[in-house]
1. I, II: which one has mean count of other Cβ atoms within 10 Å over residues 11-18, as calculated, at 17.0?
2. For relative contact order in percent (Cα under 8 Å, 6 or more apart), which of the structures I, II scores highest?
3. Using Cα Rg over 2.2 N^0.38 Å, for residues 19-58 alone as the calculated read-out, with 1.95 as its value, let me know the right label among I, II.
4. Which of the displayed structures (I, II) returns the greatest value of mean projected area of the Cα convex hull in nm² on calculation?
5. Which structure, out of I, II, was helix-only ellipticity at 222 nm (-39500 (n - 2.57) for each DSSP H run of 4 or more, over all residues; to 500) derived from, given a value of -33500?
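Every number in this text was worked out from the coordinates using simple rules, so none of it is lab data. On a predicted model such as this, the values are computed, not experimentally measured, just so you know. Cβ atoms are built from the backbone, for glycine too; each structure is taken alone.
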Structure I
Amino acid sequence: MNEDPTLIDSLFKRLTEFGLTYFELLKLKAISRITATASALFPDIIVSTLILIFLLFINLGLAFWLGEVLGRIYLGFLTVAAFYLLLGLFSHIFMRGWLKKIAANYFIRKIFR
């Protein structure tokens with residue numbers, strides 16, 4: 001059982017190099033996946049932001065218009081706020097699981113695309 005120490009040293013060195021190379025490959029794959037996901041989300045974030053700005057101005061216009069119809073500006077804003085309160089409560093009570101599933105599926109598709 002007299003083994004050649006240079007053979008064991010060579011094998012250990014190659015195994016160490018393989019481990020380091022494999023770890024580097026895993027890091028590069030992770031960076032690639034994160035970059036692809038972030039770049040896929042970026043346009044969605046921009047479009048969502050523009051839609052939110054649009055909705056903000058629509059709601060402001062609606063609140064001012066309702067305020068004129070109701071005779072007091074603050075009543076228009078309270079009416080719009082009450083509508084969103086009811087919409088939020090409805091969403092929380094009846095659609096929470098459904099919305100959670102949609103969001104999870106969206107992110108999974110973005111990650112594994």
Structure II
Amino acid sequence: MRFAPLLFVVPAAITAVLLINFCALIFHCGCHSFWSGAGISCNIHMAGMKHCPWCTNGRLGHKIALTLIVAAQLLLAFFPRSIGFGYRWLLAFAAFPVIGAAVAVACGWAQGYWSH
């Protein structure tokens with residue numbers, strides 16, 4: 001299957017580009033797209049409030065989230081050989097919001113982000 005690498009590369013690239021937007025969606029932290037200022041408006045730059053769980057750890061926080069999501073995309077893109085190309089493609093794309101939300105909730109819960 002000559003297009004098999006695209007099953008992984010395209011969803012992983014989209015994940016890498018949009019991860020900071022996903023951070024803003026989940027944590028409402030003030031982050032923007034890379035081309036619109038990225039983390040310049042993130043709440044980690046504001047005193048007296050809870051700080052975004054991914055941005056608190058700097059690039060490491062985003063790298064951990066990205067690694068977990070991309071690892072799931074890699075597994076879904078290459079290993080369920082019995083599943084057709086279209087379904088593996090869909091699963092690799094779906095891993096971003098599903099695994100990303102799980103990682104975000106775990107990080108937010110562990111750091112008490114949503115507690116009052």
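1. Among I, II, the structure yielding 17.0 for mean count of other Cβ atoms within 10 Å over residues 11-18 is II.
2. Comparing I, II, the top value of relative contact order in percent (Cα under 8 Å, 6 or more apart) belongs to II.
3. Traced to structure I.
4. Comparing I, II, the top value of mean projected area of the Cα convex hull in nm² belongs to I.
5. Among I, II, the structure yielding -33500 for helix-only ellipticity at 222 nm (-39500 (n - 2.57) for each DSSP H run of 4 or more, over all residues; to 500) is I.
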